[in-house]
Structure 1
Amino acid sequence: MQVAVTPDVVVLFAVLAQAVFAAGLLWLARYNRVPNRFLALLLLAIALWVLDGFFRVANIYGQNPDWYFLPIYYSFAFGPLLYFYVQSLVNHDFRLRPRHLAHFAPVLLQALLYWWLCWQPYAFRLWFWNAVHRPYTYRIEFVGTWLSLVVYLALSLRLLRHYRYWLADNFSETSQLRLYWLRGLLLSLVVVSGQWLVEVVLREFFNIYYTYDYSTWLLGGVVLLLGFGGLRQADMQAVNFGPAELGQPPTVVPSPTAPAAAPREPVAVDPVALARIRRALEEEQLYLNPTLTLAELSAHTGLAPRLISFTVNNGFGKSFNEVVNGYRVAAVQRRLAQPAQVARLTLLGIAFECGFNSKTTFNRIFKQVAGVAPSDYQPAPPPR
C-alpha cells in the first residue's frame, strides 16, 4: 500500500496523532477525572470520523476496498459526550447513571451496524452500499448526527449560561472557573454545524458527495481546540452546579451601564441575616480569603446558602462575587490613602493582602468598581 505525502495527508495525520495523544493524557489526568474521560472519548470519536477522511485523501480506500465499512463511525456519540463533558465539568459530583445510557442508544445501533458489516463478504458490503446505505442508512447517519449535535449543543450552551450566573453567586474568585474557552469551543461547533447543514442540503437535494466536504477539516480544528483547552482546564473540584441549581432561574444583576428597568416591588430581606453577612465581611473580614465561596460563608455564619444568596442579591443588589470584590477594592483604596502602606508594599502586594490572588483579576475588578485602572487611581486627600 502506498500513501502519497500531500499537505492534506500530513495535516490529517497530525490531527489524528494529536487527538490520540491528548486523549491518553486526559484519560490519565489526576484531576477532573470524570469530565476528562468524557472528553477523551469525544476526542477519539471525532478522530475516528476524521480517520475516514484521511483514508479518502490518502487513497487508502481506493487501494483497499475491503476497508470500506470499518467500524470507525461513532458520530452519534459526539453530542452526548460533549453534553456530559460540560455537565460533569461544572458539577464535580456528577456520575453517569443508568438513565443517562439512553443518550447513547443511537451510537450503539450505529456501532452494531458497522461491526456487523465488517464481518460480511466484500460482495455483500458492495450490495449494501448501493442498495441500502447510500439511499437510506447513510442519510439517517449523516442527517441524524447533525440533528443530534445541534440539540446537544443547545443544551450545553444553555447549561453554561445558567452556570455563569450561578458562579457569580457562589464564588468570589472565578478567573479559573469561567470556562470562556469552552463557550468559544461550543460556538465554533455551531459553525461546524452550519457547514454540516450546507453539506446535508447539497447531498439531499443536489446529490453532490464530497465536493464541499469541509466539516471533516473543521472537526479536525475542533479536535485541536478540545485537546488544548481540556488539558489546560484548572481543577474544578470545588464546583458543584447540580440539577437543583439548574432548576432555579438565573439571578441577573443589572449592569451599571444598562438602561433603567421598570421599578419593582421591594423584596423583603431578613434584617438579621443581612446584618450577620455584613458583620462577617466588614468586621471579620472574610473577604481577605482569596478563594472565599458562598459555601464557606454559609459555614462561617451558620446561614443556609440559599438564604445568603437571596439576602446578598436583594439586600446588596449585587451578586456574591460583586459584593466580596467590592469589599476588596474598598480595602485597597483605604490602603492607597495611607502613605505608610504605599511605602511598604507595591500596588500588587497591597492587592494580594486585600484578598486578590491574581494581577489580571485585580486589574479587571478594580477598574469595574473604581472606574479607573489601579495604576491611575488617585486616592482622595485626607480631610483637614
Structure 2
Amino acid sequence: MKFLIVTHVPHILTQNNYFAYAPYVNEMNIWIENADELSILAPKSVDKLSAIDASYVHDRIQFIPIANFDFLNIKNSFLAVTKFPKICWKMYKAMQQADHIHLRCPGNIGLLGCFVQILFPNKTKTAKYAGNWDPKSPQPWTYRLQCWLLNNSFLTRKMTVLVYGEWQNLSENSKPFFTATYRETEKIEIPKRTFDGTIKFIFVGTLVQGKNPLYAIKLVEQLLSKGVTATLELYGEGVERQMLEDYIVKNKLENSITLKANQSREILKQAYQNTHFVLLPSDSEGWPKAIAEGMFWGAVPIATAVSCVPYMLDHGQRGILIEKNLEKDVVDILDHINNVQKYHTVSAKAWAWSQQFTMDRFEIEIKKFLQS
C-alpha cells in the first residue's frame, strides 16, 4: 500500500531521517506500520532538532516539500494565493499515486487537501481532525470550512474522519475518537499524593497567547498570596517565554514558578506523577494531551470548558472546569486543596477513566479504520 500523509507540520531532514513534533510522529508511525511506501507532503523546516522531535520508522519514504503559508494579514493572504497552484499540483500528483490518502487537520495545508481530495472519490481516505470540532465554538473561518468539507459525505467520499468528542449532526464520514500516549505496560496504581508540604502545579503546552500560560501563573500567584505553599512548573517553549520570565521576576515569583522549556517524554511522565494539578487554561483545544496525560497518572486537571474538555472531565466530576475568572477559579481550586477527601475522589475518577485510552487500544482502532 502506498500511504500519503498531507500535513502542515514542519519536517526536519537530518542524518537521512525525517523528524517532526514527536506526539504527531509517534502516532503516524502506527498509521504507516503496514504501508509498503510512504509519501509525506509537508513544509520543510531548517530548525534544529529539539527534545520534542522524533523520526518516522519506515525504510521507504518519499518527502514532497511544499511552501508554508498563512492568512494572518492581507499581505500574507495575497502571497498564500500565489502559492496555491504549485502546492495543489504537487498535492494532486501525490494523491493520484497513493492508495490511501491521510489528511491532518485543521491546518492550511489540510484545507487545500480537503478540496483536492474531492477529485479522488474512489480512493480510501482518512483524516484526523485534531482541533475543536464543536460547531458552536468561535473558530477561524478556515477551520469551519474544513469541518464542513470533511463532514460532507457528498463532496468527501470514502473518508473516515476522526474527531475528538461526541457531537450532534456527525455525518457517516465522522467518528468520535481519542488519542493516547502511554502503553498498557506503563500502567501503575494511582500515585499517593499528600498535602503535608508543597502543592504542585504544572503547565504543559506551547507558550503562546491561546494557551494562556500567564493566566496559569496568575492562578498560582493568587494561591501564594492566600498563604498556600505552592509551586508551578511550565513545560514548553513559545513566543511568550520572555514576557513570562519578566512577569515572574517583576512579581518576585522565582522561588515558586519556573520555566522548564521543552522536555523529553520521560521527564514529563515523572512530572505528571509528582504533581497535584495539571493546569491548561486554553482558549481552544482538540483532545488536550496534557490533560489526558496528567489524568493517566492521577493528577487533577484544571482546564477551560472548550471542545471535548467537559466530556473528559465529566463536567467537573473528574477535574476542575475554570472560567478564566481569577477570583472564582481560585475559590474552586482552594475547595479541592482544603478538602483532601474531595481531591482524592476527583483524582481517582480522573485516573480510572483515563486508563482506557492507551496506545495499545489506539493501534487496534487505527488498524480497524485502515482495513475497512
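For the read-out mean count of other Cβ atoms within 10 Å over residues 91-98, a value of 13.0 was computed from one structure; give its label from 1, 2. Computing mean count of other Cβ atoms within 10 Å over residues 91-98 on every structure in 1, 2 gives 13.0 only for 1.
Of the structures 1, 2, report the one carrying the highest value of distance in nm of label points 7 Å out along Cα→Cβ at positions 3 and 99.
Values: 1: 4.5; 2: 1.1.
When distance in nm of label points 7 Å out along Cα→Cβ at positions 3 and 99 is calculated for 1, 2, structure 1 comes out on top.
A value of 15.9 was derived for mean count of other Cβ atoms within 10 Å over residues 107-114; which structure in 1, 2 was it taken from? It traces back to 1.
For structures 1, 2, which has the highest computed value of percent of Cα pairs over 33 Å apart?
On the way: 1: 46; 2: 32.
Largest one: structure 1.
I have 18.2 for mean count of other Cβ atoms within 10 Å over residues 67-74, calculated from one of the structures 1, 2. Which structure is it? The correct label is 1. Matching task: 55 is the computed value of percent of Cα pairs over 12 Å apart, for residues 275-314 alone. Pick the structure from 1, 2. It was calculated from structure 1. Here relative contact order in percent (Cα under 8 Å, 6 or more apart) was derived from just one of the structures 1, 2, and that gives 14; the source is 2.
If helix-only ellipticity at 222 nm (-39500 (n - 2.57) for each DSSP H run of 4 or more, over all residues; to 500) is calculated from each of 1, 2, which structure is the one that comes out at -19000? Don't jump to the answer; show the numbers that get you there.
Values: 1: -19000; 2: -11500.
Considering all the candidates, the number was obtained from 1.
We did not get these values from a lab; they are worked out from the coordinates using the rules stated. Please read these numbers as outputs of a predicted model, since none were measured by experiment. Cβ atoms are built from the backbone, for glycine too; each structure is taken alone.
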